[in-house]
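There are structures below to look over.
Taken together, the values in this text are just the output of simple stated rules run on the coordinates, not laboratory data. It should be emphasised that the depicted structure is a prediction, and the values quoted were computed from it without experimental measurement. Cβ atoms are built from the backbone, for glycine too; each structure is taken alone.
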Structure I
Amino acid sequence: MSGPERSSLNAGRRARELEALPGEVVDVLVVGLGATGAGVALDAASRGLSVAAVDAHDLAFGTSRWSSKLIHGGLRYLASGQVDVAYESAVERGILMERTAPHLVRALPFVLPLTSLVSRRDAAITRGGLAAGDVLRRAAGTRRGTLPRPRRLSTVETLRLAPVLRPYGLRGGLLSWDGQLADDARLVTAIARTAAAHGARILTRCRALTVSGDGALLRDEITGRTLSVRARSVINAAGVWAGGLVDGLRLRPSRGTHLVLRAESLRGLTAGVQVPVPGSRARYVLVLPQGDGRVYVGLTDEAADGPIPDVPEPTEAEIGFLLDVLDSVLDLPVHRDEVAGAYAGLRPLLDDGEGATADISRRHQVLTSPDGVITILGGKLTTYRRMAEDAVDAAVRALPEAAGRRSRTARIPLVGAAPPRELSALDAPPRLVRRYGTEAPLLVALARDLGHGLEPVAPGSPVLGVELDWAVRHEGALDVADLLDRRTRIGLVKADRDAAAPAAEAALRQEGQQTGVAQR
């Protein structure tokens with residue numbers, strides 16, 4: 001097994017590449033290192049273009065880390081008549097699950113309980129929709145072994161998968177399957193490292209102060225130094241902050257909130273649950289077991305007016321709404337004090353001037369400003385690769401010598417990727433295999449070399465201390481927040497974060513990277 005040197009991100013590489021940048025003219029400058037921006041960097045670099053990708057904060061700092069951790073097949077869009085969007089989602093889901101990231105995405109069963117909230121007519125319509133979704137899976141070329149067939153469940157089968165459901169009045173359930181990420185921020189990290197392996201410069205803590213079609217003025221957020229970067233093409237992938245870089249963009253962000261529960265609050269849950277929102281045929285609250293002692297419950301879709309915060313905050317009204325919908329199907333209610341954490345993300349939606357944010361199309365758009373800055377907006381996590389491809393296609397049209405260089409990313413495995421059979425044969429703890437794929441044995445070796453074994457970062461935590469060491473050495477983590485809030489997701493629960501902070505500080509001291517990096 002080869003080492004991770006070509007793809008490794010760390011403070012030393014960042015410093016060297018940032019120092020060399022002002023003396024060059026890069027083919028593509030990317031602003032934003034969420035899933036789409038990292039995907040743009042990979043797409044462009046894999047076409048042989050020189051690439052620099054910057055972010056004011058960190059990998060997956062914005063919307064990309066606040067998702068439901070799902071890779072959707074587009075059923076929702078099929079139901080609303082957006083067949084092209086649904087098909088695109090199904091295709092991209094298949095690419096992630098079978099080619100580019102099978103180590104990070106697994107099939108998750110979903111149960112829709114048939115309670116009094118779901119009439120027999122609505123159940124029949126939903127069952128037809130699931131069948132149509134399976135047709136979409138087949139049309140997208142995804143194998144049956146990857147995503148099994150949807151079917152009707154008996155009451156006994158339903159309660160076996162979700163014993164927390166109220167048995168009284170339960171008529172069974174509908175079973176379907178979709179893709180679940182081990183973690184959305186891990187996906188972004190894998191994309192960014194794969195881009196780095198293809199030669200892209202991945203520069204976090206580097207803020208774009210101004211951009212134009214031929215470059216940008218950047219500020220190193222660690223040293224405060226400003227530098228001008230020249231580029232032949234500039235792609236704005238800053239998400240909800242895109243409007244602050246390019247005039248004339250009308251965004252209408254919407255806030256999606258999730259709860260974080262301890263697994264014991266929903267004991268025995270082995271499948272996701274789709275809970276119908278009372279009074280709506282097309283809206284559901286999703287209950288998502290994570291396999292790490294946590295369960296996510298979400299999500300909302302609320303207009304988020306006003307200034308864009310660095311870290312959005314859920315409202316008590318949204319938390320109450322999610323608990324109310326959840327409790328409509330549970331045998332025993334979940335109380336407010338059982339909510340271990342909550343998080344919210346902002347969707348970067350283009351303002352269409354009418355309707356609620358839930359009604360705004362999730363189609364992505366590539367826009368070019370009068371001075372040539374290309375902006376990519378809309379879309380969703382599942383389709384980040386296609387969004388990136390379309391944005392780079394727009395850039396290539398302005399680079400004549402790059403004509404004919406088509407996207408290769410549908411066939412490029414991300415760092416750690418391998419077929420399931422190879423992954424199951426690796427000699428490493430299952431948690432590491434699920435999150436690091438073929439690199440899991442390297443983490444085991446690193447733990448052995450450092451002499452601390454595979455110990456958790458804190459008593460009872462599923463996160464291993466070596467994950468923090470690996471993140472500092474190979475994943476570009478520069479401070480405690482990078483480690484706890486993005487490379488791992490310990491920070492979603494404050495008590496867990498406080499318990500793990502000493503281990504994060506120790507990992508940074510080990511590499512001598514604590515000094516000079518602001519704590520966030």
Structure II
Amino acid sequence: MDMLYGMVANETPRYRNSYKVDVSSLSKAMSAAVNIEELKKQFLECPICNELFNDTDRHPRVLPCLHSYCYTCLKKLIEQSKYTCPLCKSDFFVQNVSVDSFSKDNTRRGLLDFVRAGDQKSVIQCDECENEKAISRCKDCFRFICKSCHAAHKTMKTFSGHEIFALDGFELSMDHVSEFRHAGMCSLSNHQKNPLTLFCAGPDCQKPICYSCCLTNHMPTNYKKHITRDIEEVYAEKIKSMKENKDKILKTEKELAGLSKSINEQLERLAVNADTTKTEILAIFEIGAHMLQRRRDLLIMNIDKLKKNKETLLKKQDTEVINFIETIRDACRFFDQTVATKNQSAFLLLAKTISDRFKHLQDTNFDTQPRDSNLISFTKTNLGTELQRFVDTVGKISSSSAFGPNTKVQFPTTIESEKTFEIMIEFFDYDNAKVLDDMTITCVLFETADAPLPSVGELSFTHLGNGKYETSCQILDSGIQKITKVGVMINGRDFSAVELKTMITKKSKEVEQIVILINL
């Protein structure tokens with residue numbers, strides 16, 4: 001299967017409106033109180049047709065995004081060269097792919113039996129004689145058995161040592177779901193009674209095999225490399241590796257949660273700032289109430305519009321962050337569910353799909369700060385006897401859409417003391433469009449992280465147009481050896497800080513000014 005998928009552009013609002021059990025993982029849901037109907041809906045029903053999964057035409061197959069659909073629905077879903085996961089809206093592009101190319105999810109077979117056993121309305125037939133109602137289950141045979149077959153298990157040497165537990169009154173918790181797992185059996189027609197006890201780790205295989213397969217189809221040759229390993233050993237290795245990957249993407253989830261918190265704090269600051277600015281405007285316009293009413297209303301409308309634009313950008317980012325968090329949790333829920341069944345062969349069939357998903361989530365980049373951290377300011381105009389003449393120009397609503405990581409600063413890497421040098425700043429918004437607003441730009445230079453240069457003070461910039469600002473500066477203090485940081489302010493508010501490695505020379509000599517672009 002040749003598959004390429006992109007998860008960013010189309011992972012838009014989704015899980016909030018799709019059905020799900022509102023828990024962090026299957027384990028958490030089961031350890032408390034199990035809701036049979038919710039469990040069926042979340043893990044045992046195809047999200048498209050809402051039919052229960054089975055072992056035939058509706059057995060579950062897993063997409064790379066770790067969402068499962070029944071064989072019949074998935075076959076229809078991938079008829080086009082591009083298809084979209086109905087749950088997470090992720091787009092996948094496929095070439096020459098068949099439904100059998102997707103991993104089969106056998107871990108749900110045991111979960112289905114677990115639910116059947118816990119459902120009081122369900123009648124389970126004996127898997128041995130198929131005539132009587134099952135009253136217990138054998139952990140070693142992986143089968144439901146009736147009263148008669150239960151007695152046979154106690155008397156026949158063939159079943160000596162088998163562990164059997166009664167279905168009546170068993171505790172319906174996640175701790176017991178592995179007791180309903182199915183034995184992994186070979187899919188080859190002449191090996192169907194053979195359990196999958198080995199794993200071929202050859203580069204072209206990577207799948208569980210039975211002992212007969214090992215002796216027939218998986219012997220090393222000059223043309224194909226087969227590596228036979230114990231399935232328990234491979235299972236343990238894969239579980240350990242994926243748990244480490246799970247911890248890494250959970251760390252990413254924690255960072256995203258922090259970013260979401262910062263975005264919402266900025267939204268709160270923006271709301272308070274907008275209200276405060278409105279109050280300032282109302283206070284100024286009290287002086288010429290009727291004369292300034294239209295101007296006042298226009299400025300307030302501009303604030304609301306600017307606030308709305310900023311809120312839209314921040315809320316969109318927050319939605320993306322929350323969706324990414326849900327994507328990580330979803331993958332972790334799926335992993336927990338597959339591990340909980342303790343079905344080695346079934347899990348190993350999914351191992352690569354899960355590992356690829358974890359790696360994709362781990363490698364996905366995201367912004368590390370709110371996309372707009374700039375508040376709204378109100379520039380006041382003095383009121384006086386000529387108020388009428390200036391009424392149409394009284395006050396100004398302004399705020400920058402500049403996004404720190406996209407802002408460019410030109411700063412020399414070497415400076416000669418007492419010699420003038422230039423600093424240039426160019427501002428861009430989140431979409432890399434130049435910020436053309438006429439802003440008041442100032443900056444402060446630092447010798448150490450918390451020590452601004454007293455001999456330089458606060459530098460004011462001149463707007464050159466087209467989003468560019470420039471200022472000139474001299475280092476007069478001969479005791480200053482370096483500049484490690486420049487703090488940038490927009491409209492009197494802190495905007496960002498840029499780390500520098502600029503050295504200051506004391507002698508007069510020709511120094512080639514190598515100007516570097518520093519992304520804030």
Structure III
Amino acid sequence: MLRSSRWEEGRTPVLKMLASAGKASGLLAASLSAAALSTAQAADGRVDVVAPWEVGSIEPTQSGHIFGRMEVGETLVDVALDGELIAGLATDWQVDDSGLEWRFHLRQGVEFHDGSPMTPGTVAQSLERTLGEPGVLSQANISQLAVDEDELVLTLDAPYGALPALLSHYSTQILAPSAYDQDGRVVAYVATGPYQVATVETPQRLTTTRFEAYWGEPPSIAEASYLAAPRGETRSLMAQSGDADIVLTLDAASQARLSRAPNVEVMAVPIPRTVLLKLNAARPGLDSPEVRRAVSMAIQREGIARGILRSDDAMANQMMPPGVAGWHLDGLAPLTQDLDEARRLLAEDGWTPGQDGVLTRDGERLALTLTTFSDRPELPLIATALQAQLAEVGIEVTVDVANSSEIPSRHHDGSLDMGLMARNFGLVPDPLPIMLQDYSSGQVGGDWGAMNWSSRTLDELLGEMQAATDGATREALAGQAAEVLHRELPVIPIAWYVQTAAVNADLEGFELDPFDRSYRISELEWAQ
């Protein structure tokens with residue numbers, strides 16, 4: 001039986017008592033020595049993970065990312081740290097010349113956590129259920145799922161070269177028949193990973209134990225736990241005190257403090273998530289590539305990266321960060337600040353300064369509302385910086401910090417001027433599904449992408465990418481698509497995200513996953 005969590009053994013009450021006294025950082029540092037922490041870890045051997053994201057349910061399409069990161073659930077296709085698609089529960093896959101029939105050769109000798117065998121039939125049953133739920137897999141237009149000996153055969157209505165990438169998404173984790181009730185609802189997370197669920201307490205906690213019959217290399221770590229802690233200060237204190245061994249998503253102040261702590265190692269890695277300024281391309285002052293470029297040239301990205309995000313690596317000179325194959329182009333002219341050129345471009349478009357310095361044209365002031373949200377605490381700070389920077393070229397900006405739902409809502413009712421948001425391009429290792437959703441004129445969506453903007457050239461490139469199954473061809477087309485977006489700027493890149501973690505110094509083998517798929521607990525071990 002899994003022993004009680006350390007948070008239930010009295011360590012958190014101590015942490016809360018120290019915090020309530022207003023002296024948490026100093027008292028924790030003074031009262032917990034590195035030797036004491038090592039003794040505590042040696043006593044239980046468990047790895048405790050703390051992150052901001054809640055365990056909302058045991059439904060894979062909703063909270064599968066947590067079960068995937070904790071290595072409970074697995075997908076047919078896995079993803080290496082460099083973004084390469086690699087074998088998962090499928091050892092290899094092929095597509096026929098038409099691009100319509102895909103064959104996935106399934107791994108043999110795999111058992112579910114309930115001891116039942118994984119067969120082509122159980123895999124098909126799990127994916128059939130996934131197809132019936134909202135999710136990324138619906139984008140591939142799968143018309144038939146069939147079994148042919150030890151292969152799963154997927155037939156599509158139209159070619160879709162990114163299908164293997166879709167089958168790496170957390171919503172497509174393969175669950176056992178016993179995971180579902182008679183109505184197809186998930187009642188237990190019975191999967192195939194190196195760890196199995198011990199307890200789930202939605203929305204905060206998950207505990208796991210090593211699955212002894214795992215098909216792969218047996219993990220060294222026998223037990224792990226996950227705690228959702230939305231407040232950054234709480235997570236930071238838990239890392240410093242030793243109440244957590246892996247803490248994800250640190251604010252800048254916490255990074256600086258924890259980097260000086262002897263019992264903690266701070267790590268960071270760029271991830272494919274970008275802070276973007278979404279523009280209403282029909283709005284006067286935003287309705288041509290030249291004036292959108294003027295807005296971009298008013299932005300001091302270096303100052304935002306250093307002053308707010310505290311990372312030089314966060315400064316975005318194009319939409320996609322390095323490491324996103326094909327979509328990040330080293331040869332692109334970077335997006336840089338040039339106030340004089342910005343003023344010239346605006347003047348060419350007919351905007352001239354009024355008595356108060358705000359640009360006007362035909363009696364209309366260039367006054368815009370920038371909508372953002374505080375779910376990500378850095379966004380309001382960046383919005384305030386943009387307000388000051390755009391004022392330098394005569395654009396008056398009012399910042400409206402609302403709920404995140406206001407950006408898509410105002411997109412649909414036409415009232416959005418500008419929206420500041422964080423867009424995740426790494427939900428699958430191929431950004432194509434997101435790009436189709438955000439920038440294809442044939443899509444109804446665009447909530448988080450272009451507004452009142454389309455490009456026939458981009459539509460053609462994305463269509464060719466959909467049909468292409470050759471990797472080199474897809475990368476070349478991605479580069480051309482990236483150039484179109486860089487030139488037209490329907491959205492303006494501001495910053496790239498850097499994922500951060502504080503890791504117990506006695507824990508060996510930890511690596512941050514740029515695609516945030518796994519905490520890789522099965523590869524860890526405690527220092528001897």
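When distance in nm of label points 7 Å out along Cα→Cβ at positions 185 and 473 is computed for each of I, II, III, which one produces 7.7?
Answer for the origin of the read-out: II.
Work out which structure the value 156 belongs to, where volume of the Cα convex hull per residue in Å³ was derived from one of I, II, III.
Traced to structure III.
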